[in-house]
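Undergrad: Following are the structures in question.
FYI, it's all coordinate maths here, none of it is from the lab. What you are looking at is a predicted structure, and each value in this text was computed from that prediction instead of being measured. Cβ atoms are built from the backbone, for glycine too; each structure is taken alone.
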Structure 1
Amino acid sequence: MRIDERIGRHYPELGPQEQKAADTLLDHLGDLAMYNAAELSRLSGVSKATMSRLFRRLGFADFNEVKEHTRALRASGVPVAAHGEGDLAAHLAHELENLRRTFEQLDAGQLTAATEALASARQLLLIGFRNSFPLALHLRQQLLQCRGSVAAAPQPGQSIGEELAGYGRDDVVLLLGFRRRPAAFAAVLEAAAACGSTTVLIGDPSARRYASQADIWLECPVDSVSAFDSYAPAMSLMSVLANEVLALRAKAGRDRIREATGIFSALGELES
């Protein structure tokens, strides 16, 4: 049980001092590593004994165990707020570090294989659940400018089965598997591979466990100094993929862009 759930369960039973200590814990779940037990007690305005009693009531041996618990929560993608997250310099530094990590560790052979597959496939299916779905939509929009037959799934109210039906060895299924994936993610990847299509998996380090099940694996970190994951590196990787696909499709890609631009003009869809 998460620490916030434990506090919620026991909160009515806590005395006023313990409630103050619990409130402080909830306010600082994301940056507990910055404090020791004495500092946290002073921050709460309660005694160290009261803070220790609260830890035990919540099922933790000591403050170190609490800190390990909150680190594990954040590593799994649970939004854990930290006090004073408005440090834009720290946010920028971490974003730049994630971008650097993404492209320095990117396997050039895997990237080439991915772009060649996306460029030559008869049809593409981009699958993204939860926070990965906007990435699938964005990549679809980029790829549609230089090639046809690109779908994103699951659409609202729809399931994956009918989307995968009809896919075979001339097709590509790209799965975006960033953390806090649905429980059925592994089964979806297995079903995509069973179709005979080339499978491309893009995810953060927590998705490495599935890498061997895909034909192509591209890794991209999303961890952040704030409560929520940042998909800036992932969006940058989507841009690289789309650009490389356009380059590979050469004249066919340019012709499609020209055709789409003409239709935009005929329909008056875009600002002049």
Structure 2
Amino acid sequence: MADLIRAALVQTTWTGDKESMIKAHEEYARQAAAQGAKVICFQELFYGPYFCQVQDKEYYSYAESIPGPTTERFQALAAELGMVMVLPMYEQEQPGVLYNTAAVVDADGSYLGKYRKTHIPQVKGFWEKFYFRPGNLGYPTFDTAVGRIGVYICYDRHFPEGWRALGLAGATVVFNPSATHRGLSSYLWKLEQPASAVANEYFVGAINRVGVEPLGDNDFYGTSYFVDPEGKFVGETADPNQAELVVRDLDLGLLAEVRDRWAFYRDRRPDAYGPLVQP
């Protein structure tokens, strides 16, 4: 595995239906591959609208098995392009048992596993408990062609425990696909993920939707970015109003340098943290 990897993020607008949304993301993946990217992550619930702005069982129809038809479609594309893919989708484990999930596919097209969103919000415009059960798979990491990666989805980012669990499991890059709007979280967007990258000494890829969708007045503000373990943005953040493919080079050699400088993992005191996990 090379120290320098080229990675990509997609922030985009709702096209109006699932099939055209999937086709749009296939094209983004091809564009990223043409630019030399070896890993890509899409936005939260990438093939649908952000339907959690309303509470309507009609949108249960967007759920599918993982692995399943969409996963398999992108497995074929990943193998064709030689690209690792993180696919945030709506998962149906069985009728009535639904999760906010990301599938991870390796560069040879093999399905590596999935992460289910752990922390589920229920506030105005983000009625997620209507649609998702809390994740129950822990905080898995995935050994890929570009190294060990992790996934933490949207609202998860407000909780430091999962970030740390992914670092302890050896993640070098953690992807955080999101759907978040100006009126709620914009003051946190360029603070939390960089702070988590510093505290846990890895790269973070933060992805947000962009634009206003027909289901509500949430103004998704884009500005997707990569941040390094020193808390520095890797290149510019993406546009706040327009769809954009973000492609950046991540120098994984920086991980060892930072971990030698700040021995956070050595100096942890898990023996002193027991009360923190009491209800």
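Undergrad: Tell me which of 1, 2 gives 46, 20, 17 when you compute semi-axes √(5λ) of the Cα gyration tensor in Å.
TA: Of the options listed, only 1 reproduces it.
Undergrad: Quick check: 0.05 is what I get for FRET efficiency 1/(1 + (r/R0)^6) of positions 50 and 146 (r between Cβ atoms, R0 = 35 Å, to 0.05), calculated from one of 1, 2. Which structure matches?
TA: The correct label is 1.
Undergrad: Something else about it: When you work out FRET efficiency 1/(1 + (r/R0)^6) of positions 42 and 114 (r between Cβ atoms, R0 = 30 Å, to 0.05) for each of the structures 1, 2, which one comes out largest?
TA: 2
Undergrad: Thinking of 1, 2, which structure, once helix-only ellipticity at 222 nm (-39500 (n - 2.57) for each DSSP H run of 4 or more, over all residues; to 500) is computed, gives back -8000?
TA: Value -8000 for helix-only ellipticity at 222 nm (-39500 (n - 2.57) for each DSSP H run of 4 or more, over all residues; to 500) corresponds to 2 out of 1, 2.
Undergrad: Starting from the value 109: which structure in 1, 2 was volume of the Cα convex hull per residue in Å³, for residues 66-201 alone calculated from?
TA: Going label by label, the one that fits is 2.
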